[in-house]
Every structure is written in C-alpha cells, then in structure tokens.
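Visitor: Just below sit the structures, each encoded as structure tokens.
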Structure 1
C-alpha cells in the first residue's frame, strides 16, 4: 500500500484553501463580489445561495463566477479569509441573470451589490418552499365528551373528500376559522401540510380573435422570430385601439406553445384590472403579477414560480426583469 512520506526536516504542504467569490445584495460600496473560504464538504457552484459572515453580521449572498481571464484581482492571504457559513436550499441563480447584473453594474457605474439587490427576495430564499396548513377529519371514534354541533358537522362533511385550509373550510362550513382550529385542538380534525400551490397553466390552444390582414402580417413576423429563438427588436406602429396588443398576444402564444415563459412589461400605471382581465381571457388563466403593490406572500409565490418555471405568464413592471427566470 502506498504511503506518503516527507523528508526529515521538511513540512508537508497543506491542501490549498478552496475559495469562492460571493456577491452580496447590499448598498455597501464594494467594487464586486467578496472572496470566502469554502469549508470541507460539497463544492459550491456559481449561482448557489449561501450565508456568509460580514463583520458581526451574517448576510445572504450568491456564489459568483470567476473573473474574466486576464482580470486582475488583489491576492488575499487564505488565512485571513472567512468561511462560508452554509448553503441555502433555494433555486440557483442562473448564468443569464448573473451576466445581466454584471452588465448593469458596469454600464451604470453602480455598486455590484446594489444591482444584485433587485434580484433578491429574501423570504423566498431563506424560508424554502412555503407549506400550507390544511385540515382533514380525524379518525373515528371521536374523543369522549366532545359535542358535534351543527357547524362542526358541516365542517366534517366539507373535509370528507379532501383537506382544506382553515379559511376555505370555514367558508364551506359557514363558520369561523377559530371554530376550525378549536376542532383540531379537540381532536375532531387533524392538521396536514399541503404542497405549495402552482400557478394555473395557460391554455396554449385557446384561439384568439380574428385578426385583420395588417395584424396577421405583423404577428407573422413576431411569431417567426419567437419560433426561431432569435432576438430581434420590433416596434408596432399604430394608433390607440388599432389592435397592437392582440398582435403581441400572438407572439406570446407562440412562446408559450414552445414551453417558454413570457414576461409582458408595462408601466405600473398601466397594470390595471381591465388589462389583466384581457390577458386572462386570451390565455385562460390569471397571469402572475410583479410590481410594487404585490403583497409579500404573493411576491414569494411568484418568485418561486418564476424560478421553477411554473409561472408561465408574468405581467410586471421593469423590476420583473430581475426575477430568476428558468426559461424566458
């Protein structure tokens, strides 16, 4: 069996310290990602979300790509490097988004971390997939001394086929969520965990309205570019009410049919209920929304839906460009 030996008086060379560059979403005036040591264990890959120490704080960051060939980086004594605290269980940030962040930071002369902040939604990254609590009937016989009132009977009947969240069950049983929770405490209902909801899928076969000859010609060019997976800037010139939106809808339908996600960018002032209803009527499902008024829990759901590809249509403001798209 082979044995490693060292010459008398010599010292064995320690294994080289593994390092990674970590981008930190903050307004701190760093020129770019910081270097950290990688502790023993599985290697980290670009795009992985990690927790790292910075001063007395622990921050969430993204493992970043190595600098381009030829780019000079200041050498750091490995003994001075702090180790990555842990890897987070969150969808990896994909290379195209990392390249966009690098480009925006360089083009606008903004701190790298300030641009990265626009692509980070900490609740979705730190908490993992949000589980929903629901209720189902507990096995009979019911506990002794527990009365089955009319409201309780309706609740038990409502969960005979499937578990329901407290608010949904309370509405079905014409009672309150407090009554549902009290039934669980009394042993009449059991709490179960449901998988996170996926956004509804669009109907790619849903026909649109009949188009005019001019609309068909314009739609044909957009659809051809989409099917060829070819980037091309196109401007539709037409007066208000001339049907430009329906032409864009045809291009969206072609992208959806290919399995891609679609982002429909609008100014926030144009993100109105009537327009969202038009999108839903055309594609048979409510689009996900991304703008400043979206509630935190919904933002978390949309962020994860975009990352795993289940959110197929997103209508949003410019900040939606920094979502973690799986196949845009």
Structure 2
C-alpha cells in the first residue's frame, strides 16, 4: 500500500509508527519493495491499532475560489472515538491522536463532541454525505441524539447540506455498517455501490446490498439532481465459517492512482476493470488484501487523505 502510493499515487506518505525500531524496520521493508523513500516521512507515537481512518482526524478545506485556491485553508475535525461502540476498550486511547496531530503539525482543530468514525461517512465535496443508520443511529454511538441532530453536526463540522442514509452494512463488519464497505463517491455526481450477483441471492449480504442500491437510485444530490450509480460485484466469500467484510469499495483514492483491495478471486478482475473505467485519469492498482481482511478492514480503513496546505 505504502509503496503504491509513494511511487504511483502522486502523494507524500506520512506513516505513524510506534518507535525508532519500527521506523528503521519499515524503512528496510520499503527499500526492499522499491518504494521512493523521498516520498515517505514518519510520525512516532504510541497507538493501539492501525485503523487510522476511524480514529484519526477528518480534514476540511476552506476554498479560496477567487484566487484559484492560492489561499485555501486546511483544518482538521476531531470526533469522539469510542472503539466502535465500546467493543474494544483497550483501543480507546487512540481517541487522542487527532489532537496530537493538530498540535504537532500546527493545524487548526475543531472538536465535535459526538462519536463518529471516518469510515462511517463518505462525501462528494459538494455538500452531499453518505452514511448508514446502522452505524450513526446506533445506540452504542450517540444514544441521546436523533437523526436530525446528528445531521446538524455533520452540517456544522463537515459542510453536509444533505445526508443520504442507507440502512445497513455488510455482515461481519464489527464497525456496525461502515459506508466504506458498501458505497463510495467516485465523483461529485457518481456513486459506486457494492452488489451481490443474482447467483448469490442466498448470501447474507444480498438483500441488504439490493436495498442500498434502490435507495441510491432514488436519491438526489444536495441540489436535487439524480445520482449516477455504478455497481461493482462482491468478492467470493473468504471464509466459510467466519463472515468477513471483504469489499472492493474499500479503495483509497490518491492524486494519480486508486488502490483497490483484491482477494484472490474471479471478481477481482471485473472489479478492477469497473473501477478503472470510472477513474480514467488515475492508475488503478490492485493490492492483495485476502490476509489483511481477517483484521476486519483493508486499504481505506488504514489510511486518511490530508489536503495540502498552501
């Protein structure tokens, strides 16, 4: 993942590592993999787990349209991380990471005092936000807030003018239905949506994903325009005994590339072709995540884009 972003993504990569020993070991591994180490830097700090998308900051930008972005301002939003509804108390200390990044990198910080993980939302950059009721309206997140009150927070801190609520996420997703495993924006007006093939109508995810597709087909953007919907198949079941949240929508969009999780199955090729078709200006790179998904996440879950400050 790191090598692909550094060499093909058109971005600098900042890695969070535990200590100097880990830093040196990672440098050796990246060098062996042929990574462009001039594009990689490190931040050393103790952390509990790798799912940075969920506990890390969500960055926001104030655009300077009059001067072609010369005076764009970057800040971060800091939400409460309660380890996915209190499932893993030992991971709660990662809630402090956004404040540390703000202080270390001198980035303005806006603290939203409600529970929210980065993987639970996706935005189109023009006021439209995607999420699920299973996660954001879950009693284990913000039991004192109703749907409209949560939407007010999403509007105030992320500029969401409209929220599209899907109902549920994948079976086996311990995050309670994160959006990044089922539907993602690929442009301001286009959403890619995971679906199960009709041949897999007995799958535990078939009905849920079909319902999501119908909701998206009926939805409009913040200005009343219909959305374009692209469907992508689900991978084969990874483990017959244990449901895993394997999905091709857990991709990371870099400046010049898109990193897509693959799982060593027939639909890998089909998914890569579909995603390449919607990202014509970026190189689509498949990353084998068959082992990684046993940790219940893949590429999008361990990453977080940071806009370049002027």
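Every number here is computed from the coordinates shown, using simple stated rules; none is lab data. If you're wondering where the values come from, they're calculated on a predicted model, not measured in any experiment. Cβ atoms are built from the backbone, for glycine too; each structure is taken alone.
Visitor: Taking 14.1 as the value of mean count of other Cβ atoms within 10 Å over residues 160-167 derived from one of the structures shown (1, 2), identify that structure. Present the calculation step by step, with values, prior to reporting the outcome.
Guide: Values: 1: 14.1; 2: 19.1.
Going through each structure in turn, the value belongs to 1.
Visitor: Separate question: Out of 1, 2, which one gives 2.7 for distance in nm of label points 7 Å out along Cα→Cβ at positions 24 and 40 as computed from the coordinates?
Guide: This figure was derived from 1.
Visitor: State the single structure among 1, 2 that was used to calculate FRET efficiency 1/(1 + (r/R0)^6) of positions 152 and 208 (r between Cβ atoms, R0 = 35 Å, to 0.05), giving 0.10.
Guide: Source structure: 1.
Visitor: Further question: Where is Kirkwood radius over Cα pairs in Å largest, in which of 1, 2?
Guide: On the way: 1: 24.4; 2: 20.1.
Evaluating Kirkwood radius over Cα pairs in Å on every structure, the highest lands on 1.
Visitor: Next question, about the same structure. So helix-only ellipticity at 222 nm (-39500 (n - 2.57) for each DSSP H run of 4 or more, over all residues; to 500), computed for just one structure, reads -7000; which one of 1, 2 is that? Provide the component values of the computation, followed by the final result.
Guide: Details: 1: -9500; 2: -7000.
Answer for the origin of the read-out: 2.
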